[in-house]
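Following this line, the structures themselves.
Read-outs: derived from the displayed coordinates by stated rules, not from any lab. Values in this document were obtained by computation on a predicted structure and should not be read as measured data. Cβ atoms are built from the backbone, for glycine too; each structure is taken alone.
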Structure 1
Amino acid sequence: MKKDYQIADCRIVEGCSPQFSITVFINPDKDEKKYLVEELKIDEHTLNSSLDPDELARLEFEPSHVALIFKRPQNYSGKDMMVFKVGSTGAFLFKDRLVVVLSDDVPLFDGKQFAKVHSLNDLLLKLIFRSVAHFTEHLRIINMIVEELEAKASSAMENKHLLNIFTLEKSLVYYYNAISSNQLLIDKIKNNAAKIGFTTEELEMLDDLIIENAQCSKQAEIYSTVFAELMDARASIISNNLNVLMKTLTIITILIMVPTFVVSAFSMNVHMPFNPQHPLTFWLVMALAMFSVIIVLMVWRYKKW
């Protein structure tokens, strides 16, 4: 699917203009790929890499354009089952147009970063900036989910919550690798800023982008390390909860078995010391049963079981 945009009054509006035209290809079909490769001279391997979620971020210079691939988090849905996925986006900067290629339809130009866009170079940096901000938002959401799962795991005796936390930890590893890959891309853009043609204001934005991505990378690293180190502690908590439950069930079983044994002994078809016809015989048997329970509880407390 193809969408055309233009820069009008420093804003991104849908439409087509010969100046500063912006074209977005969402999961391009065979004909659109042919147009990109044959008409715009985009390298076919680079084009396919922009649709590959496992591709690393990189910067390449072609005769007619600059090709960038940067990482971005994919939108999360309930069907993902606690898996936060990473996608790739290709940006091809020509002299008078910007072509963006991605695999799924996402709102590219939302957020305060796109309130004022002055040029295609400015737009390119803000696209990467939006991706970094998106990573940061997802990291905060993951942290909130893990804290909620931790509270549930502290009182649970099943592995469901631990498995969810493990899945989120795996997502954090993918996020950290993607953010680190973006960091290498941003550093390479910084080193080739003059070749790309950034202005002074755009260089200042690039410096801010480096700082934001570094903070995002550090945050992902801290979350990943903390969650991994506390995984064993959470497993021990669940195991301890199970042991406490088994101890409680054992106490209940013994308390039931002892008086049952006493009552069963007096119900056997043999001679008993009490007269079965005496009106207090039943209450004497029940008293002995309760007395046996009290003895067991006293021994249990004395032994501190």
Structure 2
Amino acid sequence: MLVDPRAGRGRVGQEMPEVERTLISRGLEYRIVEGQGAELTDAARAALREGERFLVAVGDDMTVVEVVNGMIEEDRPVSPDAVLGVVAAGSGCDLVRTFGLPGDATRATALLGGEKLFPIDVVKGAFVEPGGREAVRYFPGVAQVGMGAAMVARAERLPRSLGRGRYFAGFWSALATFRPADFHVRAGTREFSGPARTVVVANCQYHGEGRRISPRSWPSDGLLDVLVMKGPRSDAFTRLPAIYQGDHLPDPNIEEMKGRTVRVDADRPLPVEADGRVLGSTPAVFQVLRLALRLKI
């Protein structure tokens, strides 16, 4: 098990005794490696090279991303027969919501002993890091470019003790200061050029602790769903209740596109984030790695 005890504002660390009790009661063998960020990526890759084939990410979406980056190398699974499990342990992990998996520690851990596996696509994101170097990250969920990513960037700079308040503070701060950009987006054979605030590139449905931002996405269809938010500033908050329910589509102020490869550029460098972590800036390219991982469900 690859654990970030600080995830979920420390909730994951608090829930680990219950995770272990459930594992023991189910007769499941395990070992625990704690870490943060790239430490978990390195631990996941090392475990696979040592012959382990069932890796469990215990934490939030950023924890899952680190483990996923340890399981994929040069656009291929390090071990094609490896399995990814996810125990959110109350962290607010959005990945599990798409599959209807439990968010609590006890039920999520109990599922690890089951036989059901679900192959999923993974997204390869290429972007520009500070300093101008191109970099690549893999992620299973949802990316944002523009105002949505600026919101996450601002929230990251606030104390973790604020909890979900960090994201609301980041939201209002970004909303007040972000000006629309002229985007150029290409998804498959379709293109969009014009002013917009946010571009969403989605493999899964949920993002931002429960917002069903892309209700038409399915992470095994080989396609990325693209939403170009081109409406007025007020849409960002008047649409929020519908987004949490996934009832915001269709919308005349949202351009919907699909493609295996998505290219996003703008008239100025814009922030890019994926699954809750700011990666860099545009230009960005997102590609589907078809059924690259097997998820325990």
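Computed values, structure above
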quantity	calculated
At a computed 112, 37, 34 (Cα extents along the principal axes in Å), which of 1, 2	1
Among 1, 2, which structure scores highest (criterion: distance in nm of label points 7 Å out along Cα→Cβ at positions 74 and 106)	2
For helix-only ellipticity at 222 nm (-39500 (n - 2.57) for each DSSP H run of 4 or more, over all residues; to 500) computed as -19500, the structure of 1, 2 it came from	1
Per distance in nm of label points 7 Å out along Cα→Cβ at positions 10 and 98, the highest-valued of structures 1, 2	2
Winner on Kirkwood radius over Cα pairs in Å, for residues 34-201 alone once structures 1, 2 are ranked, highest first	2
Structures 1, 2, by FRET efficiency 1/(1 + (r/R0)^6) of positions 26 and 250 (r between Cβ atoms, R0 = 41 Å, to 0.05): label with the highest value	2
Comparison of 1, 2 by relative contact order in percent (Cα under 8 Å, 6 or more apart) - largest value held by	2
Entry that produces 37, 13, 11 once semi-axes √(5λ) of the Cα gyration tensor in Å, for residues 90-185 alone is calculated, selected from 1, 2	1
